[in-house]
Structure 1
Amino acid sequence: MYRIFKGLGILLKIAFVLVFIGGLTYYMIDKIQEKNNLMDVEEYSPKSTLKVKQTRLTRSKYPFVDVHNHQFDMPIKNLSNLIQEMDSLNMAFMVNLSGFRGLYLQQSLNNIKKNAPNRFGLFLNIDFESIDDDNFAETQTELIDSAVQAGVIGLKVYKSLGLTDRDSKGQRIAINDPRLAPVWDACGKNGIPVLIHSGEPSSFWDPKDKFNERWLELRQKPGRYRDPATNPSFEEVLAEQHAIFENHPNTLFINAHLGWMGNDLDRLSRHLDRYPNVYTEIGAVLAELGRQPQRARQFFIEYQDRILFGKDSYSVSEYYTYFRVLETNDEYFDYYRKRHAHWKIYGLALPDSILQKIYYKNALSLFPNIDKTLFDSL
């Protein structure tokens, strides 16, 4: 027993020494960095000395429809408080893409109908991993039919389809899997659009080195990295998505996040030319547009009837940056999330006629049941 306690004592001493040495080493490295004025890129936040116009916008010039929003507590949410925030932004109508299905969907619809029937729209969500269930096609078609009758205005497809969703055999479900064709057709027959998020920024597949412009995001959110050895390629995912656009011309699709082609607007332009049944939206990719203001402004002018306003994650103050990019000609200002854009962005100063289309007119043509009296003041 004595030997056991003696051995434990020695181990504790060794552990203490190692902890002490480790702590001392960390302290010394920190002091050396401080002395030599070294810092991590996450800490470095220089204040520009550039003297340029700064336009602070907290409200959009025209009422807008946000077609890409997520309110995960919609069944129990106090809509009065949310509407106050929407009114402060001049948001006339919000599309909550996270409607899910079943009881959750029904409770969400009930909350809207009871408390704010003309301010919110809900999208349905499908469990694609049930693809091998008996009568999958019939079940999902009936689900879409009944959801539309209950008031649902669209189908939202999350990025898990094509990336992580698996069938009963453990195989990745391709976006253009033939077994899913009845889903897209049912949306077309019901006259509802499919807002589909496929893939990620292409940099998530690139090596995590000093040349990767999304390095900071991959450092802070390592789960977003798509190892090419275990994931379909970026181009493979996009090809699968584009195939359903081509194979289902009678269904309207909203290709979310500029289809992850915001860094190549020439390619996105060709994409929209090829698929007349496709719209796109700007949620979470504003920084791509803001860093190329001349090309982005040209893109908005040329495709003014195909672009929708979307934000994605809900935060009141972040909308201000959207208004500033779309409405002003301000130069060299910050995006609101450093890991998405360590670069500065610029305003596009879009003409009023185009602003009106982006903010609400295109959405009204896509969702004819939105209460148009919300825009009567115009």
Structure 2
Amino acid sequence: MARTNRPARQRPGFTLIELLVVIAIIAVLIGLLLPAVQSAREAARRTQCTNNLKQIGLGMLNFENVNTYMPQGPYDGDPNAVTTSGAADSTGYPQNGACCNAASPNGWNQFFKILPYMEQQQVYNLANFSVPAIYQNRPANYDGETTVSEVAIPWFYCPSRRMNYKSGTNPATATSRNDYAGCAGFLFGSMYGCSNGNWIPAPPNGGTPNDGLLTSSTYNRGNVAGSKGAIVWGGLGAVRRLADFVDGTSNSIIAGEKSLPWQVFGGDGGDNEMWQNSGWDEDCVRFHFPPIADAVAPPYYGICNNPPNPYVSSTGTVWRKMFGSSHPSGTNVLLTDGSVRSIKFTVSPDAFRKLSVIDDQGVIDADSY
């Protein structure tokens, strides 16, 4: 019998056009899903940042419950400063403008002071309070400051910006930083560390005498009537009690996220010193100026030039005095009642000033922030 030739069966498959269509559809789906995934991740990071501030708030309020006053801000030098030979050192007295760190753990900042109330007693114990307060030529790690500074406290870092960051080329000796700062109220002077007056706002959100200095002025230490901050300079023993919050604890910022451009992590004028001992400094205190997002914050001292050029990096460090964040729409702030609020970057300067000052008796509309 003769064999018949049967047509070969064709295997099912995609044509090139069909394959391209499928790839295009997948690409569109990925394009649609990616922003949602990124948004979900940022929401989780913001929630963690909010929790960090809540923990800081609990630490501060627990401190107040035990001591009857809020944790004091830092100071430079020490009222009992001595030389290496033990003689009194008048240059290291805070009132004389000593700079730029405390000579004793007694003058370290508010974040260090609350460690025992945040289950960080073991870190607090690394400080040596018993040694004399040597201001000049203090031996390395004399009072434990280096050991403490090398500890990265997770609650002091916003995950939208960085996690457990340390600055230094040697990992063994790199020192930690802090993404949060205490609120010292109204600053009389420039919102950036510029001496040319370019960045002094018009009244009422700027004021005279327009000093701007943090270490040698009787102003800008959080304790001028009508301009007080929740955090006060502690060099002469001033304390901040809850009765001082005449505007109400729910209307007064005690801490918040710092403004910090990504280009200058670890070296910015407000991110370049030990997290616990930078003295009365932008590293750990900020003021009433409206918050600025990291993404648009001017990174370099060129902001002080005429005309301003924030990307000129060869002219020095810029010292910024405002709050901010790496979040896309606003910054988280801790109010003195322990609650955390998200403040829009579009907040009016007037509203943010009223939130930053604890005794101006200004009326704040909740819709304004």
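In this comparison of 1, 2, the computed figure 225 for volume of the Cα convex hull per residue in Å³ is attributed to 2. A value of 11, 41, 36, 11, 1 for P(r) over Cα pairs in 10 Å bins from 0, in percent, for residues 173-324 alone, calculated from one of 1, 2, originates in structure 2. Taking distance in nm of label points 7 Å out along Cα→Cβ at positions 189 and 285 as the criterion, the highest value among 1, 2 goes to 1. Each of structures 1, 2 was scored by FRET efficiency 1/(1 + (r/R0)^6) of positions 101 and 333 (r between Cβ atoms, R0 = 41 Å, to 0.05); the highest score is held by 2.
Work out the source of -6500 here, i.e. which of 1, 2 gives that when helix-only ellipticity at 222 nm (-39500 (n - 2.57) for each DSSP H run of 4 or more, over all residues; to 500) is computed. This value belongs to structure 2.
Throughout, read-outs are computed from the coordinates displayed, never taken from laboratory work. Source: prediction; values computed, not measured. Cβ atoms are built from the backbone, for glycine too; each structure is taken alone.
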